[in-house]
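Visitor: What follows is a group of structures, each given as structure tokens.
Quick note: the coordinates plus some simple rules give every number you see, no bench work behind them. Bear in mind that the values here come from a model prediction, so they are computed numbers and not experimental data. Cβ atoms are built from the backbone, for glycine too; each structure is taken alone.
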Structure I
Amino acid sequence: MSYPFRDVRLGTATAKLIPRADGTQLLNVEEPLGDYPDTLLDCLERWADEAPDRTFVARRGASGEWQRLSYAETLTRVRCLAQGLLNHGLSVERPLAILSGNSIEHLLLALAAMYVGIPFAPVSPAYSLVSRDFGKLRHIVELLTPGMLMVDKAQDFAPAVAAVRPADCDCLAVDPAGHTGMRAFGELLETPVTAAVDEARAAVTPETIVKILFTSGSTGMPKGVINTHRMLCANQEMLASLMPFMRDEPPVLVDWLPWNHTFGGNHNVGIVLYNGGTLYIDDGRPVPGEFETTIANLREIAPTVYFNVPKGFEILVDYLKREDDLRETFFSRLNLMFFAAAGLSQHIWDELDRLAIRTLGCKVGMLTGLGATETAPSAMFASLEESRSGVVGLPARGVTIKLVPNGGKLECRVQGPSVMPGYWRQPEITARSFDEEGFYCLGDAVKFIDPDDPQRGMRFDGRISEDFKLDTGTWVSVGPLRARIIEAGAPHVKDVVIAGLDRPYVTIMVFPDLEKCRELAGLGREADAATVLASQPVRERFLQMLRDLDAHSTGSSTRVRRAVLLDEPPRLDAHEVTDKGSINQRAVLDNRAAVVDELYREPSPPHVLSLD
């Protein structure tokens with residue numbers, strides 16, 4: 001039986017494809033992008049005036065109660081903090097760097113910087129708290145030249161601050177206990193406001209830099225993407241035109257996604273601010289021992305839209321199947337879901353549909369799309385009818401996609417008001433990132449779902465830079481193959497790295513989900529990773545995965561002959577993984593070249609899984 005989607009108001013998209021004489025094609029939609037405000041500050045001031053008492057942001061305090069700030073309270077505090085930043089001499093040349101994770105204080109200080117035209121950079125906390133050499137943090141601070149660092153607990157961040165803090169840089173701590181060299185956030189909050197704040201606010205324009213958002217470093221050291229008010233406001237209008245139901249009812253988000261990434265900091269926080277909604281900061285994360293915090297929040301707060309990474313949806317499904325009250329609350333007001341950062345396994349998607357039907361008698365739509373830090377982030381969206389893992393759909397309103405033939409694929413390039421002006425203080429990299437017509441070179445390949453019907457949209461076809469040739473000259477399309485392998489290995493595979501450049505066949509290195517493999521092996525926590533992965537049930541599971549892949553392979557470019565299970569997780573300091581968990585294929589292949597050699601050794605070593 002076919003079930004409908006929940007009836008919500010969605011925007012339309014009518015494809016317009018323009019072939020050109022040089023073999024490229026331009027793809028956009030006929031519907032125009034609506035008007036949008038000059039700055040995000042207009043949104044803050046609008047809602048402080050129209051809905052002053054509405055909760056803008058909330059976070060659980062130490063007692064477990066929600067600490068809330070209304071729009072009016074937010075604006076008042078932002079102005080005080082803005083004066084404090086001006087008093088400390090911050091400017092475009094001496095911006096603000098926020099090293100801590102999501103918090104009310106983080107949000108207030110970011111808005112304060114924005115209010116007076118001071119760029120801010122939210123930096124991944126992992127670079128301070130997980131890294132041991134502070135390499136990426138040092139690179140960012142040297143590139144940024146900040147006038148102030150902001151941290152949460154001084155004690156936690158003290159080693160990182162000591163390692164990278166410039167001599168002329170202030171440091172602000174929400175909890176400065178034990179560190180006299182750091183100022184207290186509360187003191188800055190008490191700064192009397194002068195006319196300087198209003199003068200600086202009046203000088204903010206659509207081209208004013210809001211933030212410098214650093215890429216995750218999946219292909220090298222992080223680059224600083226310049227985000228302007230025009231970019232962010234245009235992108236939010238694209239989202240609102242896609243999901244106009246958010247104009248009808250202010251959105252409610254329960255969200256953990258980190259603000260140092262564009263999905264959390266631009267997309268999700270922006271949705272709340274642009275549409276006068278409420279953001280409940282979720283201190284949980286989709287990892288063992290921390291997701292219970294997310295579940296506790298979702299038991300209490302019913303979101304109207306819900307965003308997560310695939311792993312988050314995977315864990316959520318287990319709870320929704322067990323807890324009827326949670327399921328009823330979660331779906332009660334939910335209009336739409338959206339995932340990013342990786343592909344969502346189809347069996348998880350199907351289970352979400354079943355749970356929604358069981359609760360509501362209909363499905364709740366799950367949208368997919370394509371975007372990047374450089375596009376603020378959204379550039380393309382799929383329709384509900386076509387939406388599934390790998391489908392990126394049609395361009396957002398106001399966006400033009402240029403399709404360029406490249407090695408048998410269509411390379412995707414982007415132009416529109418939400419595209420960055422460039423990278424912070426890296427003109428050479430900026431110049432290489434745009435083509436001669438001013439299109440941003442995204443680096444992704446796409447292909448039409450149906451070449452005879454552009455209206456159906458497009459699907460992701462891998463990263464151009466990751467594809468390689470076997471020694472036979474056969475091209476291996478890494479992105480689609482990687483997605484197939486992860487799907488075939490779910491839920492026991494976290495990620496895979498594909499090898500085979502100038503080799504006779506394709507092999508893989510697997511980063512397994514150790515907890516799922518431990519369950520499969522029937523071993524307790526005392527068993528180390530090597531023991532778990534060497535167990536017969538685990539080896540047989542992955543051998544069967546290779547057999548299943550082989551049964552559906554179409555030739556040497558899609559046939560995986562051998563695999564090795566890695567008992568050491570990817571390393572942040574070795575650039576093998578970004579702070580958001582994305583694998584740097586090139587770094588893993590370089591750092592683990594000896595493992596790659598083992599995959600091709602004859603005869604095959606005993607620990608290597610092989611179809612031979």
Structure II
Amino acid sequence: MGMTLTEKILSAHLVEGEMVKGTEIGIKIDQTLTQDATGTMAYLEFEAMGVPRVKTERSVAYIDHNTLQSGFENADDHRFIGSVAKKHGIYFSRPGNGICHQVHLERFGIPGKTLIGSDSHTPTGGGIGMIAIGAGGMDVAVAMGGGTYYITCPKLVKVNLTGKLQPWVAAKDVILEVLKRLSVKGGVGKVIEYCGEGVKTLSVPERATITNMGAELGATTSIFPSDEVTREFLKAQGREEVWTELKADDDAVYDETVDINLSELVPLAACPHSPDNVKSIEELAGQKIDQVCIGSCTNSSLLDMMKVAYILKGKTVHPDVSLAIAPGSKQVLNMLANNGALAIMIDAGARILESACGPCIGMGQSPNSKGISLRTFNRNFEGRSGTKDGQIYLVSPETAAISALTGVFTDPRTLGAAADITLPEKFTVNDNMIVPPVPAEEMDSVEVLRGPNIKPFPVSEPLAETIDAKVSLKVGDNITTDHIMPAGAKILPLRSNIPKISEYCFAVCDEKFHDRALEMGKSVIIGGSNYGQGSSREHAALAPLYLGVKAVITKSFARIHMANLINAGIVPLTFINEADYDRIDQTDEIKLENIGKQIASGNVIKATDVTKGFDFELNADFSHRQKEMLYAGGLLNYTKQNA
């Protein structure tokens with residue numbers, strides 16, 4: 001029996017366990033990336049491990065999230081990350097060099113390698129045939145120190161692509177179609193592998209758009225084969241020597257198959273407030289819009305930008321629409337400036353933003369109250385834009401550009417014949433905004449620069465014999481990490497200050513949560529299904545840790561957030577009988593007696609609602625390693641104990 005591409009790469013990197021689906025495996029990590037919103041904490045954790053120099057083949061620290069410097073906090077964090085990078089053997093991508101996933105695809109990604117990043121959209125690297133996985137900052141810190149990264153051996157989904165996209169139908173429409181079919185929970189515990197003749201019709205930037213938004217499926221990662229299209233892209237980047245042909249065997253076996261005929265797809269939009277709430281642009285046509293934002297790690301490539309410029313050329317943005325465009329990297333911005341496309345955008349009335357995450361992470365460009373904003377981004381969770389009642393739609397750059405001109409939802413197929421736009425044979429390469437680490441013999445003389453906003457990592461304690469605490473919060477299904485720990489220009493600068501940022505924990509759901517949790521001293525959170533979907537931000541675990549949360553009990557968890565809770569020493573448990581969720585109310589007292597012994601003895605533990613006087617059962621299906629981490633009080637304590 002043949003092997004899938006995923007199985008080939010994972011097997012080649014297997015350090016612990018066996019390739020048995022559903023069991024825990026440990027893999028060697030070749031590359032890591034961080035960004036500044038998660039990086040400060042990741043590097044504080046790396047420092048705490050006492051490892052002098054990273055042990056990966058390549059680790060890169062990017063500055064792309066907190067680039068709005070309205071106070072000293074962000075600038076101090078950037079300075080700290082730059083000095084840590086220099087001292088510990090990490091490449092440093094300076095502010096303005098671009099969005100981590102776009103730059104990594106251009107300059108560092110290598111087919112067949114493993115990459116983990118402290119950003120949930122790290123699977124972008126799957127566009128060139130990498131196993132690229134989003135992870136918590138602490139997992140990245142451990143990998144930088146040479147440690148093994150652990151995942152559940154995934155099920156494999158084959159997305160069989162046939163046909164070819166019609167004019168003005170985009171790669172964004174492909175992944176929206178997948179989301180429409182599978183939902184935001186459909187990829188949990190799975191890797192999405194794209195195969196079929198249709199793959200050959202998609203460029204690397206288009207493939208990267210699709211793997212990028214695989215994060216919204218809840219998937220471990222997504223991956224395309226490395227073929228001649230990949231080789232041509234890497235050759236144009238001056239990196240052909242890293243190319244390797246990689247593909248699944250013809251007789252490879254998958255757990256599921258999804259067939260998509262590219263020729264039959266139409267322009268789509270994800271409607272508020274979920275990436276899987278998908279409708280066709282035809283259904284939305286004519287509805288007035290207020291804002292358009294083009295960019296993000298999903299759709300900010302040179303190919304995307306050239307299509308936008310083609311649509312805008314000689315025209316003017318509708319007077320009722322604000323159009324903002326953020327090229328994904330300095331390379332893209334340089335090439336747009338040199339070939340005249342940037343002037344076309346400016347002439348049309350677009351507002352040009354720096355090459356950074358910007359509006360996607362709520363860092364500026366919030367729409368007007370109740371405003372309808374079309375965005376080429378990957379997430380449209382409620383409040384993420386910075387406007388609580390903003391109506392955010394996710395669309396392709398083609399749909400975004402034509403709609404910015406008309407002032408209403410407009411099907412780009414009305415443009416007629418397709419634009420003849422291809423990738424260049426050679427990209428403009430200038431890596432002068434990437435600072436390499438100093439030689440090993442100079443490391444000891446490098447001073448790490450810390451600002452007053454950088455606070456120590458919150459202390460976690462070994463697992464208590466019994467958890468007896470009240471429910472500080474009860475929430476419903478599909479709670480995102482944006483609900484738990486919001487982003488935005490006001491809050492992001494506090495990412496290195498857990499005591500301060502915890503004041504905003506769950507503020508989207510309940511503004512009184514912070515004070516209530518502190519008053520309780522220790523507490524339990526009750527949640528619905530797919531709890532913790534979205535960003536990889538470990539702050540969604542660290543802030544509750546600081547506020548005394550000892551356990552989170554839900555119907556189900558998103559993969560990265562569950563791992564982050566265990567890393568922080570918070571016990572994640574799921575209801576065996578989901579009806580028990582309805583029986584528990586906020587402020588009920590929950591007792592988990594002899595929890596350590598119960599976890600050690602099996603996968604089912606008994607709990608008691610002391611307030612209402614009933615017992616219920618919870619699933620505690622942890623690996624041996626995860627149990628040891630919980631006993632120790634989290635990954636940092638566990639790592640120190642086993643150093």
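Visitor: Quick check on the output: 11.4 is mean projected area of the Cα convex hull in nm², for residues 40-199 alone, derived from one of I, II. Which one produced it? Mind dumping the intermediate values first?
Guide: Values: I: 9.7; II: 11.4.
Working through the options, I get structure II.
Visitor: If we compute FRET efficiency 1/(1 + (r/R0)^6) of positions 32 and 160 (r between Cβ atoms, R0 = 30 Å, to 0.05) for structures I, II, which one ends up with the highest value? Could the numbers behind the result be given before it?
Guide: Numbers: I: 0.05; II: 0.40.
The maximum falls on structure II.
Visitor: From I, II, which structure was distance in nm of label points 7 Å out along Cα→Cβ at positions 328 and 344 = 1.9 calculated on? Show your work: numbers first, answer last.
Guide: On the way: I: 2.4; II: 1.9.
Considering all the candidates, the number was obtained from II.
Visitor: Let me ask another. Any idea which of I, II comes out highest on FRET efficiency 1/(1 + (r/R0)^6) of positions 72 and 504 (r between Cβ atoms, R0 = 41 Å, to 0.05)? Intermediate results must be reported in sequence, preceding the final value.
Guide: On the way: I: 0.05; II: 1.00.
Once FRET efficiency 1/(1 + (r/R0)^6) of positions 72 and 504 (r between Cβ atoms, R0 = 41 Å, to 0.05) is tallied for I, II, the winner is II.
Visitor: For which of the structures I, II does the calculation of Rg and Dmax of the Cα atoms in Å, for residues 96-143 alone return 10.3, 29?
Guide: It traces back to II.
Visitor: Sticking with this one: Of the structures labelled I, II, one was used to calculate FRET efficiency 1/(1 + (r/R0)^6) of positions 544 and 584 (r between Cβ atoms, R0 = 35 Å, to 0.05), giving 0.75. Name it. Show your work: numbers first, answer last.
Guide: Details: I: 0.75; II: 1.00.
So the calculation was done on I.
Visitor: Using helix-only ellipticity at 222 nm (-39500 (n - 2.57) for each DSSP H run of 4 or more, over all residues; to 500) as the calculated read-out, with -10000 as its value, let me know the right label among I, II. Intermediate values should be presented prior to the final figure.
Guide: Details: I: -10000; II: -8000.
Going label by label, the one that fits is I.
Visitor: If mean count of other Cβ atoms within 10 Å over residues 136-143 computes to 29.4, which of I, II did it come from?
Guide: On the way: I: 20.0; II: 29.4.
Label of the originating structure: II.
Visitor: Starting from the value 76, 56, 55: which structure in I, II was Cα extents along the principal axes in Å calculated from? Walk me through the numbers before you get to the answer.
Guide: On the way: I: 76, 56, 55; II: 69, 58, 58.
Structure of origin is I.
Visitor: Next question. Match the computed value 24.6 of mean count of other Cβ atoms within 10 Å over residues 120-127 to one of the structures I, II, and report its label.
Guide: Values: I: 24.6; II: 30.6.
Going through each structure in turn, the value belongs to I.
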